[in-house]
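What follows draws every value from the coordinates through simple rules; no lab data is involved. Please read all numbers here as calculations on a predicted model, not as lab measurements. Cβ atoms are built from the backbone, for glycine too; each structure is taken alone.
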Structure 1
Amino acid sequence: MDKKLVVGFIHPDLGIGGAERLIVDAAIELQRCGHDVHLYTTHHDLTRCFEDTLNVDGKRCGWIHVSGSWIPRHFFGLFHIFFANLRCFWLTIILIFSRRRTQIELIFVDQVSLPVLIVRCLSNIRTIFYCHYPDSLLAPRNSIIRMFYRLPYDLLEKYSTLRAHKILVNSKFTAQKFLSAMNVESQPDVLYPSVKLMSTSKFITATDQSYKSFLTINRFERKKDIFLAIHAYVHMLSMRTESNQCVARLLIAGGYDSRLTENVEHISELSREAKRLLSRKSVTFLPSISSTHKRKILMESLCLLYTPTEEHFGIVPLEAMSAGTPVIAVDSGGPKETVDNEVTGFLCTSSSEDFATVMLRLYDDPKWASSIGSVGQYHVSRKFDRTEFGVKLSKICQEVLKLS
């Protein structure tokens, strides 16, 4: 029987994004495998978090420890990377000093790699770093000042990441980007994020209007290209004659944080664009929906429109397929590894015309859409099952502790 482990997690902000979903799933599944878990974060809003992180009485789960909420995210919109590192530095010191009580023997770090370096210097705790995407490739370099500002952080990211006992990535796409950014030849292991299969069946009738919803789920960030969903929806409507109009609606859901300026600005930009292009109220915005509401709209929708280009992995297409809902995604990045084109969904160019063509095909034949969704459910259960994810991660943790 495998040894029971005590695993610590360090994550700066436990919100409702894809990275947070991965961390919560990893923590829960390790506990399901019999291990003890302690998750350290500087922010966990009880009104904007995954339901798995709350007890039945609505209070925070005991394995989640919040400290350092006094540390700001930025200073008048500047120095985000400095404060992200500062928050993780604080969490690492808290973790190390609480070790006598927790007996943590391995830590799982993602997003900010500084904790790996600190732990390696100050303790004998084993380390796993999970790379969602190299931060050095995400940061803009549109001026000489910004290039010099980023340089020490890029060097710190590379040095501290490579000090981890084990490095994992979320996709083969990210693995290639990692090799390029870190200038190394050793391929990191891929551990795909996972989802829980939704037990559902769809009964389609000609009058089932709820099944005529097109859905997009993303954080309200400009890089997610949510405009593509709006333009594709408008283009699809224009492909029908006046006498044969589509009876449909577009649901735009996703993570929204009023603390983030971009979130606030972008949802306003999207709303203005929807009003400009559409005369009737057929676009609905659903920011920061609950997990229950998310499952409901996934099961009721005709298909999911996944619009980011070169997405590092993309958990939402898996969630859609687990609900029996076909996916239309941009043919790049992580979705190329999760969506089987014309089998569990469709991979298109990032043009509204290509998206609209597939959307209309699914609209005209909802039974065909349902059959694709059923194949997608089987695909997810076979390759992206959450229980299997937990077993794999448990084995990786055991192997890391055995390293000399």
Structure 2
Amino acid sequence: MVTSHESELTKLLIPKDTAKTFQQHLAKTQVSDAVLKVLETAPDTKPFIMLNLVRFRPHRDPTLYMRYGVVAGRGVDVQGSYTPYFASAIHDLDPSFGFDNSWDEITVPVYSRLASYGLVQSNTDYQAALPDRVAGTFQRHLYALRDGEPIFSPTLSIQKLHDDQKGIPHEKSDVLIGEFLRFKKSNGRETFVQFAKAVAPLIEKAGGEVLLSVEADIPVVSEELWDHFTLTRYSSMDAFETMFRSDDYIEAGRLRRAALEATIAVPTSQAVEHEAQPKQVPQGVSVDHIHLVSHDAKATAAWYQDKLGGKIIQSDEVDGAPQINVAFEGVNVTVRGKRKGENPVAKPGFQWGIDHFGLRIPKDYDAFCDHLKVQGVKFTMDPRDFGDQGKVAYIEAPDGVRVELVYYET
């Protein structure tokens, strides 16, 4: 049976379907007004964790997101809050472990109050860094966690982390597994308590410890509701695997399966190096072509070849008009005729002569386009597939100049 509280929280969930437009992508990664209102009106007397799971765009490449992360981290510190743990996810493990391979990083910031989180969001430097977060984020899972009734006997609590202002104790080589739990409605939590009692000595025998066992309170950016969150430390993946494959753990797993409706389990370690380092965006942009609209495309292309030494390398018909590519050293000139429905005129407006110039984006095409959109750049044609292995979009530059953004797989 769904409680009224669960019903209200369900209204805060983001849609599960894949984002197909830029606005849908924003809705799946940004904190909504409805959530902000809940955060503003919720009881605000104790510290909390705003746990953040992120999948970078591109997957496993933090280049863009790290630019935002540096600014966000400073904003958290300024408010007297802090981040006792963040680390990269460990990928490509044995599927039988049941880990979620889609996430790239976990961040565990502790805020003194909900109001502190709101102040970070409104900080001008933080706001200025949002384009990098949007461009660098494919998926985000943000959940407010509170101390409550622990299921395990953890060594830490959110209150203790807040009071001590120290990092979560671990060695760099340790593996910390963060796990969201959703219990079955019928005796799910009670059954999981039995599992916790059975597995606690096995974790200890493996040299591990449960660091946190806290309540999942508010879905800030989440597709689903969750009940509980645990953070467990192991000295290595080998230590976890030995425990996981033991007869005692396999037997206890029967209780776990009976108790849980769903989980998100992410193994992390600060020993995992990011696959890319921060760099300016974009890198290696070059001029791809100059595109001309001509009264007589064939004659104009011949002039560029005969008079200026270009070489006609391709001649096609596109949308009912000739289109000819003339190659020069380092750049192509594309000459095409008037297409159906067009009526080129002298300046101002659509005109004979130069129509636009094209920039070739070497990688991270979608992220680059989203970055421009957040900055307010007008797209006269949104990104779309171009042939079998390319993408194309048009933006409006100052003075009405059209710029084409192109990308080729090869």
field: Which of 1, 2 yields 20.2 [mean count of other Cβ atoms within 10 Å over residues 39-46, calculated]
entry: 1
task: Using distance in nm of label points 7 Å out along Cα→Cβ at positions 7 and 335, single out the structure from 1, 2 with the greatest value.
output: 2
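Match the computed value 0.30 of FRET efficiency 1/(1 + (r/R0)^6) of positions 71 and 231 (r between Cβ atoms, R0 = 35 Å, to 0.05) to one of the structures 1, 2, and report its label.
1
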query: When semi-axes √(5λ) of the Cα gyration tensor in Å is calculated, the result is 38, 24, 20; to which of the structures 1, 2 does this value belong?
result: 1
message: Looking just at distance in nm of label points 7 Å out along Cα→Cβ at positions 351 and 367, which of the labels 1, 2 belongs to the structure with the highest value?
response: 2
query: Hey, helix-only ellipticity at 222 nm (-39500 (n - 2.57) for each DSSP H run of 4 or more, over all residues; to 500) derived from one of 1, 2 reads -9500; which structure?
result: 2
